[in-house]
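I've put the structures underneath this note.
No value in this document is a laboratory result; all are computed from the given coordinates. Here the structure is a predicted model, which means the values were calculated and not measured. Cβ atoms are built from the backbone, for glycine too; each structure is taken alone.
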Structure I
């Protein structure tokens with residue numbers, strides 16, 4: 001994606017942000033970072049591949065998230081966009097459905113879809129299935 005990354009204990013980072021700032025403020029802080037990162041990644045991909053279809057950009061974003069260690073990302077698009085998008089992350093790097101962890105996993109995608117579709121998106125219906133080690137959410141237009 002044209003950026004340098006380093007290995008970070010994301011669970012520790014999220015726990016510390018929640019502890020220091022409180023889970024609601026930590027969620028907002030992480031949301032701002034990840035949302036902007038999602039938007040920036042789409043802008044970068046469009047500069048490198050003008051005319052790339054939305055599905056290709058989404059696949060590349062999912063692959064980058066998976067390779068970065070977030071977990072195995074699966075995106076299910078509705079028949080017509082903008083509409084609710086279902087996200088699943090198998091073996092997620094964090095497993096909390098609130099606070100910084102929630103935003104770390106899903107706010108990136110709000111930024112991706114906001115940049116791709118020119119409409120703001122929000123996170124809804126965040127769940128974690130411990131038996132399957134699967135985080136899910138729905139990203140919906142505002």
Structure II
């Protein structure tokens with residue numbers, strides 16, 4: 001799965017850079033979808049229409065998205081883990097529920113760990129599950145401190 005997974009992660013990175021739901025969803029097998037957990041969302045999505053709605057909402061919020069995956073490790077059974085470094089710049093006009101988005105016009109970045117499931121389909125390897133896991137706050141803040149010091 002490793003070479004195919006590397007290609008799928010590259011496709012996913014490019015899709016997120018475009019900030020359009022269609023190319024992002026094309027990296028997935030909707031008929032086999034089981035879960036999706038973004039670190040900033042307080043619950044798992046377990047229905048395909050929920051995760052598509054999440055991606056569509058991001059189209060209106062994001063001006064730029066950059067992802068970088070490293071440390072990809074195939075665990076077998078269709079599972080893999082990776083580190084994901086991310087950068088997002090929000091649109092100055094971003095709104096949530098008709099009110100200005102609190103991060104409108106700002107940028108943020110960070111990293112987390114991803115547990116993913118990918119399965120071979122008629123269209124090649126596609127994601128079927130995804131969960132982003134940040135480090136505990138004290139560890140994360142310590143790393144932020146050392147990165148800033150560097």
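A value of 3.2 for distance in nm of label points 7 Å out along Cα→Cβ at positions 68 and 100, calculated from one of I, II, originates in structure II. Work out the source of -17000 here, i.e. which of I, II gives that when helix-only ellipticity at 222 nm (-39500 (n - 2.57) for each DSSP H run of 4 or more, over all residues; to 500) is computed. Of the options listed, only I reproduces it.
Work out which structure the value 43, 32, 27 belongs to, where Cα extents along the principal axes in Å was derived from one of I, II. This figure was derived from I.
When distance in nm of label points 7 Å out along Cα→Cβ at positions 20 and 52 is calculated for each of the structures I, II, the largest result comes from I. Structures I, II were shown, and relative contact order in percent (Cα under 8 Å, 6 or more apart) at 23 was computed from II.
Match the computed value 2.4 of distance in nm of label points 7 Å out along Cα→Cβ at positions 36 and 92 to one of the structures I, II, and report its label. Among I, II, the structure yielding 2.4 for distance in nm of label points 7 Å out along Cα→Cβ at positions 36 and 92 is I. Hey, distance in nm of label points 7 Å out along Cα→Cβ at positions 84 and 124 derived from one of I, II reads 1.9; which structure? Here the read-out was taken from II. Tell me which structure, out of I, II, gives 1.00 once FRET efficiency 1/(1 + (r/R0)^6) of positions 28 and 132 (r between Cβ atoms, R0 = 30 Å, to 0.05) is calculated. Source structure: II.
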